Structure P
Amino acid sequence: MNGPEIVFTALALVAGIAGILVVTTKNVVRAALYLVAALGSIAAIFMLLGAEFIGWTQVLIYVGAIVVLLLFGVMLTRAPIGSARTVDNQQRGVAFVVAASLFGVLTYLIWRGFGDKRIPLQQVVRTEDIGTSMFTNFVLPFEAISVLLLAALVGAIVLARRDK
């Protein structure tokens, strides 16, 4: 293994371990910090693979905005920050079986749909081309997501407001 492969493997391990910790921790703030680690390592993998624009977009949007919005919503709604015994239940075995089954079904469907087909790679994609595509073809999904995030923030503020 050469240098980039070692770095890629280390980043993939960090992302996987952080992802597991996100769903297994009982503390919401720690889960958000593990989410930052997972998303940051994914952004680093994008940058390692030469997709700097996608990597920095990952940092700005997911690590910067989504995690901050998540923490802001948790703080505004006064959700239990620490570990709450009432949140946990004994359905972990069922959840594991459902998750493993879903993984198997999706893997089968992807394998059956694509098989041995290869994805043709382009040598260079300019950031200008990506920006033009985003702001001509994908304006409506971006605006829909921004309205959805705004509605979530307004909902958190309404829930946190004390009625007199």
Structure Q
Amino acid sequence: MPIDLATIYDIPLLETLLNSAYRGEASKKGWTSEADLLKGEIRTDTETLKDIMQTKDGVFLKYTNDENKIEGCVFLHKQGDRLYLGMLSVSPLLQARGVGKQLMNKAILFAKEENCSSIYMKVISVRHELISWYEKQGFKKTSKREPFPTDNRFGIPTQPLEFEIMEKII
């Protein structure tokens, strides 16, 4: 399986991947786009990714193809006996081909190796197709919600948004 730890040197490629998977016209080639929910081309930037990579007990995993191009990624952060999963992303041109599932399986394996009892994530509540995909992976809605950030530097909401908290017991 071509999934390894990402490093600081991978940030430019991760930034391109994350922005293309979630924002702008390129993201609309896949099914995980947030382009209709948030105006703007930027989902993340170099500084944010540097900060995330330096998170204590956090790892960024990357999925690479045969040419060593990053085509998928996920951020995992151990918090006590739980694992936070974020930024699960796949190149829009490769979505629905099993890359996301491979990243998810690696995240579950990582959680088990770290003796975590569950994995949780935040999903924009109106992303019903994505929530359904996570439910097929064994995640359940927790009935907890969190407000969507008001910092508009990574997109301006086109409607009121909030996060649905989902969790998978391992």
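Below, the figures for the structure above:
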| read-out | value |
| --- | --- |
| Per volume of the Cα convex hull per residue in Å³, the highest-valued of structures P, Q | P |
| Computed 0.90 for FRET efficiency 1/(1 + (r/R0)^6) of positions 37 and 61 (r between Cβ atoms, R0 = 25 Å, to 0.05) - originating structure among P, Q | P |
| Source structure (of P, Q) for helix-only ellipticity at 222 nm (-39500 (n - 2.57) for each DSSP H run of 4 or more, over all residues; to 500), computed value -8000 | Q |
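Read-outs: derived from the displayed coordinates by stated rules, not from any lab. Note that the structure is predicted; figures quoted are calculated from it, not measured. Cβ atoms are built from the backbone, for glycine too; each structure is taken alone.
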